[in-house]
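As C-alpha cells, here come the structures.
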Structure P
C-alpha cells in the first residue's frame, strides 16, 4: 500500500470510529507501529487528525462515516491462530498479503527462522534478534510491499521450510485456491513446493473471494485457518482430502 493510500485509510478510520490506537492501525494496515507513528505525525501537521498519546482522534466537527476496516477483526483472529502453530526452531515462510505481517507481529521473541518476500514482515521483525530473518530477492512491488519475480522463485528453490503461511484472494466452491495478481502467483507456488506443511490463511471474506489465477487446491492444504462464516461445503472439501480446518 502506497503512502497516500495508507494515510487516507487512517483518516477514514478516524472519521468512522472517532479514535484509534497505533497498534490497532498497524494491525489493520499490516505495517509496523513505527510506520503508523510517522504517518500520524504527518497527518497531524497537515491538520487531518489530532495526535494523542498512543494514537489519534478525528478532528472536531468531522462526521462519523462507515467503518472501512470491518474485516480487521477476522484477519486478527486468523493471525492469532496461525502464530500458535509455530514452535521453537521452526523454519517458517511468511507469504505476501495482509495477514502474514500480523502473524509476524505475534512471533516476536521466538527462536525461529522466518523466510519472506514481504517487506511489511521484514519491517516488523528486522530488529528482533531472536528471529533469524531471511529476505528473498526480487523486484519490489511497492503497492503490495513485496518482492516478486524469478529471483524470489530461484531463492525459494534453495529453501526447505517446515511450514508456509499462505495467503490468497479467493477459495472457490470447487476447492480451487486462487489469487488475483499474476506477478505473485509463481512465488506463492514456489513457497508451497518449498514447505513440508502448507497452512492457508483465509478468513470467511475469501469465500469465494476474487481472482482467476490458480495457486493450488484445498487437497494441497494441510491446515486451513478461517473464521466461522466460511461455507461448510467448501470446508468439507479440505477435510475430505485429509486437511485440518481451524475456524476461529
Structure Q
C-alpha cells in the first residue's frame, strides 16, 4: 500500500467545529477514494486550530474493471441495436458477443476499463470533497467563489513522498507545512507522515494529536495546582475545548 498524507491549512477553525471536521474529512475522502476504486486502509485524521489532516494507506492503482452489458436479442430492430451500441461504446454490432438463454440469443458487450494511478484519482477526489465540505458556517474571501470555514493558507498532499498536484481556490498542493506561528513557523518540507509528525513536533513545536494536547494541559494544570497547594476541579468539556485552541502548555511547547 502507498501512503497518502493530506494537510489542509487555513486561518483559525472555531473550536466547536474541529472534531466533526476531522471525522467528516476521514469519512468523505475515504468514501470518494473507495468509489473510484481505491480501498483505503488504516485511515487516521487529526485536527487543530489551523489544520485538518488525513493519512491512510491506498493502492498504487485502482484495479482493472471488466463489465458485461446485456443487449437486445439477435434480430432486434435497428433502432434497438443502435442504442445498445451507443451506450456500450461500440462502433459495430460485431464487436459484441452473442449469448443464449431460455429467451433465445442476445448480444452482450464486454466493457474493459483499465485502472488509474492513485495520484490521478486523489487529485480529483480532494478538490471535490473540499468543494462540498459540510462546515456549519463557511465564508468566501478575495474575489473567489470557493467557500471554507476560514481562508485557506496551504494544502499539503503527498503520495509515497511525491506531491499529488491539484489546485483549490488558487492554492496549489505541495509538500510544505507550517509550524507554530512564533515558535517554529517554518516552512518545512516533508515526504511522509512519520517525517511530517516528527517535523511538526520537533522544529515546528506543534502537537498533532488532540488527545496528547489534552494530556499535556491536564498534567500542567495539576502541577500548577499542586505547587500552589490547590485542588484541581476537573472539567472534561472545558479541557477538550481548551485543547482545540491552546497555543502552549507551559509556555515552552506549542500544542496547536
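Every number in this text was worked out from the coordinates using simple rules, so none of it is lab data. If you're wondering where the values come from, they're calculated on a predicted model, not measured in any experiment. Cβ atoms are built from the backbone, for glycine too; each structure is taken alone.
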Once mean count of other Cβ atoms within 10 Å over residues 46-53 is calculated for every structure in P, Q, which label goes with the largest value?
-> Q
Answer label among P, Q for the case where Cα extents along the principal axes in Å, calculated from the coordinates, equals 93, 36, 35 = Q
Given a value of 1.00 for FRET efficiency 1/(1 + (r/R0)^6) of positions 78 and 238 (r between Cβ atoms, R0 = 35 Å, to 0.05), point me to the structure among P, Q it was derived from.
-> P
Structures P, Q compared on relative contact order in percent (Cα under 8 Å, 6 or more apart): the greatest is Q
